[in-house]
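What follows is a set of structures to go through.
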Structure I
Amino acid sequence: MKGVAKYPNTGLVFFPRARLRYSKLRNYIHALFAHYLPAFVLDLVISLMGDKPMLMDIQSRYFKGMQYTSFFTCREWLFDKRNTDDLSSRLSPDDKEKFDFETKHIDWPSYMETCVLGVRRFYHKEPDKNLHVARAIHWLTRNLKKE
């Protein structure tokens, strides 16, 4: 996602990408080995160096966020839009311009960038002032993986 690259979080070492897993157990096992275990090891190293460990807390926050949204993201949803269509048909031409009901007019990449920025600010409580640091970490980890 371009939004994650544009508005990364400072606590990320591996950047999110969508993977479909049909088993909760497989997802938990993946989270354990790909997220929690590396965070635990790095926190241990950080502790031995005399700094405050933080990666397990960050991973826990990400995992909780995934659990909170899984009800909505792991189900197929069908929405009845007859009332919306009826309301749209009753609007005057002026009101149709002001209140655009057409989802095909939405700039989805821009919308998703705004969502990523909102999650960064309000869920992860990351201030905009450290965006340059997060981008540097993102660039560094992305380029280290290529070699």
Structure II
Amino acid sequence: MMTLKTQENDADVNAFIESVAHPQKVSDGLILLEVMTALTHKPAKMWGKSIVGFGKYSYQNTSGGGEWPVTGFSPRKTAISVYIMPGFDEFSDELARLGKHKLGKSCLYINKLADIDIEVLKAIISKSITIMAQRYPCE
């Protein structure tokens, strides 16, 4: 079985967010930290060197499986990645109201929180958490 490079660890979440080079991403990261902590009722944990994750679930796939956060974010250089693990098939209404964003398979890319409606983002994250709890045993 392959071991994932990105593992939950005990690195300091606040120190990571504060270390981000762009001041706007630091500010937005601190807001997302507060939002996701409130929505998940879970403490933030570092996953690898650059992902702030909340909760975790176990999955199986062709390479064996592993653990991953139920939701999380990473303030990256070009955009903030928000991890919406169920993907976006069930979010078309919310995405239409969100504001400026781009999508990956399970990543919502936002340049800055000022570009979007934070209440819609909260609804997306909350719905994502509910879907994940229906699909997987989550911690």
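Below is a table of values for the structure above.
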read-out	value
Identity of the structure behind 2.7 (criterion: distance in nm of label points 7 Å out along Cα→Cβ at positions 89 and 121, calculated), options I, II	II
Given 160 for volume of the Cα convex hull per residue in Å³, calculated: source structure among I, II	I
Distance in nm of label points 7 Å out along Cα→Cβ at positions 9 and 105 derived as 3.5 - corresponding label from I, II	I
For -11000 (helix-only ellipticity at 222 nm (-39500 (n - 2.57) for each DSSP H run of 4 or more, over all residues; to 500), calculated) the corresponding structure among I, II	II
Label whose coordinates, when distance in nm of label points 7 Å out along Cα→Cβ at positions 97 and 129 is calculated, return 1.9 (choices I, II)	II
Entry that produces 22 once relative contact order in percent (Cα under 8 Å, 6 or more apart) is calculated, selected from I, II	II
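A short reminder: the numbers here are calculations on the coordinates, not readings from a lab. This structure is a prediction, so every number in the text was calculated from the model and none was measured. Cβ atoms are built from the backbone, for glycine too; each structure is taken alone.
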